[in-house]
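Please find the structures below.
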Structure P
């Protein structure tokens, strides 16, 4: 059951990261268009700055769970390499607990921001896009990250300590 939940969350993490990649491509094209309009045509597009700034928040968070899945967060590896299997497992568990604590805090903040933006009906200044549309993907990404970190913690604690990977 735990493995099924973990695989489902890993698949969801991949989809969220893909959505973040699409947002980055959209931002790149839109910024390039803005530069072209400003410097070649001589008629600046006033929506480029606001649109790319609004898209930055979801793009920054949609890859969180994917980075955890790929074990892509920075580590101090000399400390990890110096520990035995049980010590590595304990350090991994402590790291996941810290990720869960931070993820929970930001998940709550993201969810509250989404609901407040929805209830107030606030919109962006120039484009008049509803702000909750930009908070919601970030809040979803934070919740998925936190739940995935919890599942990984349970997985780490319920499995026997693994020997160190061999160096090449």
Structure Q
């Protein structure tokens, strides 16, 4: 992924996160639109087969995210904040298991959460008059999920070093 795309994404996030656009009668959150642009930049560096693998994994991740969101609506003890943290852990772990590189993980996570947001918006459109896709909870889930993915990937890559810490005695070095 180009470094300019990452810098542009981080610089533009505060500007777009608080806006919403009307797309065919749906109110789409700006963070979703901005993340879709980052997704397009991430797709540039991936091979064709890896793109479709990441999209397929993203659909599975989206189903998991939608299940957790709807489960939090049914279970009274599970608050919205806890659902975001649990969702980020589960979705991030699933993405880390399915995809290896950062671009693939970004693609799978973004596609999955886009699918989840669209399905949730469609399911909620029957109940409320304003049809909305996304929101700040979506952005929280995306940021936390991506942080979990990258942290777990880093720890998995360094697992042999981490295991050796346990066996070292005071002051020993390799």
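I have -0.51, -0.96 for log10 I(q)/I(0) by the Debye sum over Cα atoms at q = 0.11, 0.16 Å⁻¹, calculated from one of the structures P, Q. Which structure is it?
Only structure Q yields this read-out.
For FRET efficiency 1/(1 + (r/R0)^6) of positions 44 and 148 (r between Cβ atoms, R0 = 35 Å, to 0.05), which of P, Q scores largest?
Of structures P, Q, the maximum of FRET efficiency 1/(1 + (r/R0)^6) of positions 44 and 148 (r between Cβ atoms, R0 = 35 Å, to 0.05) occurs in Q.
Please state which of the structures P, Q yields 21.6 when mean count of other Cβ atoms within 10 Å over residues 28-35 is computed from it.
Q
Comparing distance in nm of label points 7 Å out along Cα→Cβ at positions 4 and 36 across P, Q, which is largest?
Evaluating distance in nm of label points 7 Å out along Cα→Cβ at positions 4 and 36 on every structure, the highest lands on P.
Comparing relative contact order in percent (Cα under 8 Å, 6 or more apart) across P, Q, which is largest?
Of structures P, Q, the maximum of relative contact order in percent (Cα under 8 Å, 6 or more apart) occurs in P.
Only the coordinates and a few stated rules stand behind these numbers; no lab work does. Values in this document were obtained by computation on a predicted structure and should not be read as measured data. Cβ atoms are built from the backbone, for glycine too; each structure is taken alone.
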